[in-house]
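Structures are listed in the sections that come next.
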Structure 1
Amino acid sequence: MNDEQSLLNIYNKMISSDEIEKNKSQEKLVTFLEALKKKLEKSVQLNQTKTRKMFSKLFSPKSSEEKMGVYIYGGVGIGKSMLMDLFFNLLDIKEKKRIHFHEFMKQLHQLIKIARENNIRDPIKTVASEYIKDIQVLCLDEMQITDVADAMIVGRVFEEFLGKKLTIVTTSNRHPNDLYKDGLNRKLFLPFIDIIVSSLNVVKLSANVDYRKIKIAGKKKYFLSTSSKDNSQFNDLISQFNLYRGAGITIQMNSREFRIERFESGVGLLTFSEICSIPLSASDYLEIVSHIRLLFLDEIPDLSNGGDDSAKRFINLIDSVYDKEVEILCRAEVPPEKLYNSGKNTFEFQRTVSRLFEMQSNNWPNREKTC
């Protein structure tokens with residue numbers, strides 16, 4: 001293998017170019033993924049039958065080093081998806097697939113529905129087997145189970161996958177034991193957790209320092225679009241994050257999805273209209289914000305004239321940002337106290353103004369919260 005294409009080599013180059021920060025937890029995972037990559041690539045010279053047998057020997061769940069893949073979990077924005085994608089892109093195997101977990105589940109539901117319509121005897125097992133017939137390695141990003149329908153089939157699907165010695169690499173914000181926590185009929189989901197823990201290496205990714213906060217430390221957090229100086233500073237801060245080169249993120253909210261195109265490692269950029277001009281509930285905002293650690297919110301208008309509905313959504317958004325202790329940098333037409341001076345939600349909006357000022361403090365969120 002060309003050393004130039006090793007995960008560790010590429011990772012170190014990213015550190016040298018200041019694209020990412022050095023992190024011991026990440027380095028340990030990169031070393032593990034490098035070893036997994038070498039084993040998988042070594043199998044390419046064998047035919048499919050021999051490959052499956054070799055996978056069985058290499059990755060059968062006998063010890064922590066011989067499991068059939070890795071489950072990477074940790075907080076938002078610490079590099080889980082980045083490292084999985086680095087592994088996937090450098091893995092010199094054609095029979096590989098990388099997909100977001102929600103898209104993966106959507107595909108499974110559609111295929112299972114078709115199989116049932118065709119009176120397939122065991123639709124879940126049949127679909128799972130067919131799904132991976134040309135895949136040796138499956139990378140799943142952002143695993144989370146919030147839907148009872150997903151919870152009821154995912155265990156059967158993974159049992160089939162791992163029974164056929166598929167190598168799985170997946171990321172999640174939660175430890176397997178916390179998946180579908182407090183969900184309906186969760187006891188039926190517990191066998192899936194057992195499958196994950198016994199068959200995959202469960203690796204926690206962590207960071208001692210939040211480098212996103214370092215980049216904005218001491219900077220102002222509320223900018224006026226009418227000021228050329230503010231515009232320059234706001235754009236400069238955005239440029240410090242790879243938001244336009246990131247893969248974006250799709251967030252599942254029950255039966256709906258919300259897409260953030262400009263998103264990378266827990267940092268997102270949204271315009272006001274993208275998040276406050278569409279019908280979203282308070283719980284929707286909480287779900288969206290739970291995936292973000294730093295939010296750039298741009299193009300906030302003066303809401304005083306006919307902006308009642310948008311103002312209400314903005315209230316819910318800021319409440320969610322505040323409750324989740326997410327850093328937020330805003331660019332708006334007017335200062336916070338002038339955003340919404342007339343309308344049916346003006347009394348409630350006073351709390352939003354107060355929170356916008358509080359969240360501009362360099363001490364926030366380490367200070368006591370206001371009501």
Structure 2
Amino acid sequence: MRRKICVVVTARPSYSRIRTVLQAIKSDPQLELQLVAAASSLLDRYGNAIRYMEQDGFEIASKVYMVVEGENLATMAKTTGLGLLELATAFDNLKPDVVVTIADRYETIATAIAASYMNIPLAHVQGGEITGTIDEKVRHAVTKLADIHLVSTQKAAENVIRMGEDPTSVFVTGCPSIDIAASVLEAPAVDFDPFAKYKGVGDVFDLKNDYLVVMQHPVTTEHERARAQIMETLYAVHDIGLPTFWFWPNVDAGSDGTSRGIRQFRELERPTNIHFFKNMEPEDFLRLVYNSRCLVGNSSVGIREASFLGIPTVNIGTREAGRERGQNVLDVDYDKEQIKSAIQRQLLNGRYISNTLYGNGGAGRRIAEILRDVSLKFEKRLTY
């Protein structure tokens with residue numbers, strides 16, 4: 001019988017990170033893919049990632065609606081609780097052999113708890129990494145619940161083992177998001193019209209000119225400052241004056257403040273150099289990033305994919321604090337002048353040499369092979 005692999009995708013970045021794994025599982029005759037679309041991946045205002053899953057030919061085994069409105073700390077906790085209830089029902093219906101959860105979002109821990117209490121072996125992708133905010137707690141808590149650790153770097157593997165995990169359960173696979181970046185390098189030209197294909201809001205500009213890409217999310221432990229933080233970046237980019245593709249924030253505590261700041265800025269300043277988008281297909285997004293002069297914000301894309309692609313990155317604030325990074329990243333605080341100065345420095349630096357810290361492609365296939373061949377268990381002991 002084929003081994004049933006249930007992958008839970010809860011947000012647009014989770015899908016881009018795991019897509020090549022889904023493809024490898026789907027194409028393996030010894031595996032059966034059970035794809036669960038949950039949380040903000042189902043919501044249009046956060047990019048409607050499920051549309052891209054279906055467009056890519058994936059059948060959705062279950063849809064789990066679990067997002068509680070409000071975008072604050074209380075609703076994050078309530079969403080986690082509701083997710084635990086609904087995901088348990090999904091797993092009970094699907095009866096998977098393995099559940100796969102991704103990275104460090106709060107929905108991830110709901111997936112991990114539900115699988116663990118139902119005696120289903122749990123595989124965790126991108127554990128062992130160090131960052132700022134609540135993500136740090138969630139990631140390491142999921143590590144302690146997980147039975148199979150599919151980590152991106154050697155340092156991450158060492159961190160997981162230091163937490164008392166059995167070294168034989170830890171596999172350095174590279175990051176699946178690098179698989180997409182590697183495919184983009186084979187055909188890097190922007191061969192589509194982003195304004196026609198993805199609409200968005202704002203003025204249209206010529207892609208042949210230099211441009212920036214911005215993706216900034218709220219920091220959950222600083223959620224009350226989200227609006228003030230985004231305003232610093234908005235005015236910095238406005239002052240730089242280069243055409244800019246700006247992407248909407250994740251559904252985290254503080255995202256309402258980030259969104260309000262963007263809307264207020266649009267109304268007050270009527271910027272002619274910024275166009276705002278909700279989401280794009282992963283390849284289209286990375287082609288835009290690859291052909292940009294600089295990536296600005298606090299997304300892990302600047303640390304992972306941009307490092308591999310050699311794209312200058314200005315990383316703002318604490319969200320990615322402590323994460324392993326390449327030479328392409330300049331770190332600044334939430335300060336307009338610091339952000340402007342860093343962007344100007346990166347414009348002068350130009351493209352960096354590709355860094356393979358997070359892998360060089362092929363992670364999706366390696367992860368699928370591990371999920372196919374690894375011995376499954378759902379009991380473990382602390383390893384000293």
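By the measure mean count of other Cβ atoms within 10 Å over residues 11-18, tell me the structure among 1, 2 with the highest figure. Once mean count of other Cβ atoms within 10 Å over residues 11-18 is tallied for 1, 2, the winner is 2. Here percent of Cα pairs over 23 Å apart, for residues 235-330 alone was derived from just one of the structures 1, 2, and that gives 20; the source is 1.
If you work out FRET efficiency 1/(1 + (r/R0)^6) of positions 107 and 315 (r between Cβ atoms, R0 = 30 Å, to 0.05) for 1, 2, which one comes out largest?
Values: 1: 0.25; 2: 0.80.
If we compare FRET efficiency 1/(1 + (r/R0)^6) of positions 107 and 315 (r between Cβ atoms, R0 = 30 Å, to 0.05) over 1, 2, the biggest value is for 2.
For structures 1, 2, which has the highest computed value of mean count of other Cβ atoms within 10 Å over residues 171-178?
On the way: 1: 17.1; 2: 24.4.
Ranking 1, 2 on mean count of other Cβ atoms within 10 Å over residues 171-178, first place is 2.
For relative contact order in percent (Cα under 8 Å, 6 or more apart), which structure out of 1, 2 has the highest calculated value? Spell out each step's value before the answer.
Values: 1: 15; 2: 18.
Going through 1, 2 one by one, relative contact order in percent (Cα under 8 Å, 6 or more apart) is largest in 2.
Work out which structure the value 23.0, 72 belongs to, where Rg and Dmax of the Cα atoms in Å was derived from one of 1, 2. So the calculation was done on 1.
Taken together, the values in this text are just the output of simple stated rules run on the coordinates, not laboratory data. This is a predicted model, so every value here is computed, not measured. Cβ atoms are built from the backbone, for glycine too; each structure is taken alone.
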